[in-house]
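Read the figures in this text as sums done on the coordinates, not as results from a lab. Keep in mind that this is a model prediction, so the values were computed, not measured. Cβ atoms are built from the backbone, for glycine too; each structure is taken alone.
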Structure 1
Amino acid sequence: MSKSSLNLDENIACVLCYAFWWVGGLIILFLEKDNKTIRFQAAQSIIIFGGFYVFQMIFGYSVFIGAGFSIFRLFNLAAMILWIFLMIKSYQKQYIKIPVVSELAETLLKKVNL
């Protein structure tokens, strides 16, 4: 099993990238220097959950369809399911690449060479 420069097992560090949404990814990205898998998962977390956070700040509870059903609640449910899914898969050492987000994460890692 691969260790990180944070002295954590790779899968635990990847879980921590997702556990605290984009903040966890940001912290791990700045602290991890060696392990490319952990850095990729941290960048992916920043993009996915940072995007969710921006969406929440922009739209909030103001987007409604019909009587009492909001897109915001559906969006939050999807974010929660994705969050749990990514943490479980990371713990199981099955590192998932989200199609469009993974390319953005790789670009981020190339531009932010910490």
Structure 2
Amino acid sequence: MARYMIQATTTSQAAAAVLQKPEDRTEAVRPVFEAFGASLEHYYVSLSENTIFVIADIPDEATLGAVTVGFFARAPWESFRAMPILTAAESVEVFKRAASMAYRPPGK
């Protein structure tokens, strides 16, 4: 599985709904990920930017697409994006592999 950070910016309508019924949305969102064979690790809220950050393990790109399109179609989001993320330890392997790449830049 790959780990992703999903970032969603909410609309003023979403903020108004939360004011009417304040709640921790983590447990409402977790089963959606689990239904797709993914797992929700963390659910964060940034009050200064009306943004939600979710860290999730997702099995493949098709599952990521289904989850993100499903959320974006059903919730009042202004923007929604998902970025693959690595732990620092995982990034070391990426840097090692990149360092061994044989590539000649143009003009060299």
Structure 3
Amino acid sequence: MNDSSQETLRAPRERLANELQAIIQDAEALLNATASEKGEKADSARAKMKDALERAKANYSSLEGRALAHAKATDEVIRRHPYETLGVGFGLGLVLGLLLNRR
């Protein structure tokens, strides 16, 4: 993969990662802002939100690691079999073109 195609793929992934990080930070800020609220309902809601936030952080880290591993594996397969990859891409493009042209 050349640098421009890597940048094209990296931009949406980084944008999504930044948005998820912002959501997590906003949720943490909301938790901290409501820490002074008293009452059983507020305490219960804070506890649920804190649990959900911790799960989201864990899932985000896991998802990020898996996505990176899959991207590296895909890159490795493409580098090992460049002509086969081109053939598959050409074949899929041809079939898709024929199907869309039939309409």
* Where is volume of the Cα convex hull per residue in Å³ largest, in which of 1, 2, 3? -> 2
* Asked: Once FRET efficiency 1/(1 + (r/R0)^6) of positions 36 and 76 (r between Cβ atoms, R0 = 25 Å, to 0.05) is calculated for every structure in 1, 2, 3, which label goes with the largest value?
  -> 2
* A value of -12500 was derived for helix-only ellipticity at 222 nm (-39500 (n - 2.57) for each DSSP H run of 4 or more, over all residues; to 500); which structure in 1, 2, 3 was it taken from? -> 2
